[in-house]
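There are structures below to look over.
Only the coordinates and a few stated rules stand behind these numbers; no lab work does. Everything quoted here is computed from the prediction, not taken from an experiment. Cβ atoms are built from the backbone, for glycine too; each structure is taken alone.
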Structure P
Amino acid sequence: MIEVKNILTVVTDLQNRFHAKAFIFDLDGTLLDNNQYHLLAWKQYLKEKGLEISDADYRKNVNGRTNKDVIEYIYQRKMTDAEAMVFAQEKEAVYRELYAADIKPVAGLIEFLEAARSLNIPMAIATSGIQVNIDFMFDHVPIRQFFSVIVNSAHISKGKPDPEIYEKAAALLNIPADNCLVFEDAVVGVQSAKAAGMPVVAILTTHPAEELSKADLIVDNFECTSFPS
């Protein structure tokens, strides 16, 4: 009971501090602690193509971006959505195979979502990912019921750091942008949310704190002890 009370206090404090009427969550690295598996999947996929990617290159040019933007970056040419998706589906199949046995939410997430729901805070997902990966998450982690709105890369024309995805999520929630609190792990995601006029809590699953300095608050995860008292 003490833990639940503490989590409720944390969520209430976030509401008050950021005048938040809704929460919007990125997926990869924010809901799931999975970016190391995405990196491994990219390395394995690219090795089969005779290519490679470094950890630093992944953090700078891949993490948080749509598959189409990433595929065009890797192959250094423009592609149609359909052409890029062929490559993306190959890589994402590798990711799901690698991660299926180890899939888990970011620490403290379930309790945090339960607390937010108990306070009637509407919640959305705004992810650069694809629907099959969203379904993969829901099949393994029971959190579908917390979200009334889900926006993915198929719903937008410009990926993060463009603000379109967060603007769309706010519009679907019918909540003003400055009343939506965003949770993100990626540099481009923080940039996207800030460009949409939203405050941001950055999660330290992928980038060091100094790379996420534009966020309004930086925490390790969703556990109570991560948030300032």
Structure Q
Amino acid sequence: MHSSGLHLWTHVATEPALEMGLKAYEYALKRYPRQDHRLRLEHAAEQINQYSDSEEKIQRMQSQGIVPIMTPQFTHCLPDFVSPTLRDYIDRGLVLPGNSDSTGSQPEGCNPWHSIWVAVTQENYYGKRKNLDQGISPLEAIRMFTMWGAWGGFEEKIKGSIEPGKLADIVVLGDHPLTCDHAALREMTTELVIIGGRIKFAGPNFQGIDISDMVYHHTGGSHI
């Protein structure tokens, strides 16, 4: 699959799976080298620090350009298993695209704001916080689900940030995520949704307000 040019996303939720996935990628890259491949290991980031050879695994991923994917939700719902060192990862230069994988019994995990709150506060299901020094800033947590997420899927030229030429997919929030109390991140509300330059949802605060000039429409598609 790698030799055919596909972008591989491999689910590795246990230590044996992580090692198997890492070895498979190393073998594929040795046989079929490719620059900027961004081969992904899903769930690698939330578990890798637990193993005796974690430093070696991280160095192997960094040297090969393999991307560890982070699921902050698991810090919350699996407190006896997951306790990632996010601060250390980011400080050493790892890019951590986030995902909103859910365990099913906790549907709040599907909401990216829940995962952003967990990444910042490190609070688990029991209201306790492990590795307080490993919490990241709200801006870094948001980047996990915007800029870094887009980069992890080769979509950074069209998504992930608000810039000219990118898709006009925008939300207006009910609070300022960089200055509000961290506890409020979990319950962040959405007041306005714009997808592809078209208003898809307007909350009560936008009812009756002329917002037609907020979006630039373009014959070849809607962009910012």
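Table for the structure above
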| item | result |
| --- | --- |
| Parent structure of the calculated result -14000, given that helix-only ellipticity at 222 nm (-39500 (n - 2.57) for each DSSP H run of 4 or more, over all residues; to 500) is the read-out and P, Q the choices | P |
| For 1.00 (FRET efficiency 1/(1 + (r/R0)^6) of positions 23 and 183 (r between Cβ atoms, R0 = 30 Å, to 0.05), calculated) the corresponding structure among P, Q | P |
| Of the structures P, Q, the one that 13.7, 40 was derived from, the read-out being Rg and Dmax of the Cα atoms in Å, for residues 63-110 alone | P |
| Which of P, Q yields 11.8 [mean projected area of the Cα convex hull in nm², calculated] | P |
| Origin of the derived value 0.70 (FRET efficiency 1/(1 + (r/R0)^6) of positions 7 and 151 (r between Cβ atoms, R0 = 30 Å, to 0.05); candidates P, Q) | P |
| Origin of the value 13, where relative contact order in percent (Cα under 8 Å, 6 or more apart) was derived from one of P, Q | Q |
| Ranking P, Q by distance in nm of label points 7 Å out along Cα→Cβ at positions 79 and 95, the structure that comes out highest | Q |
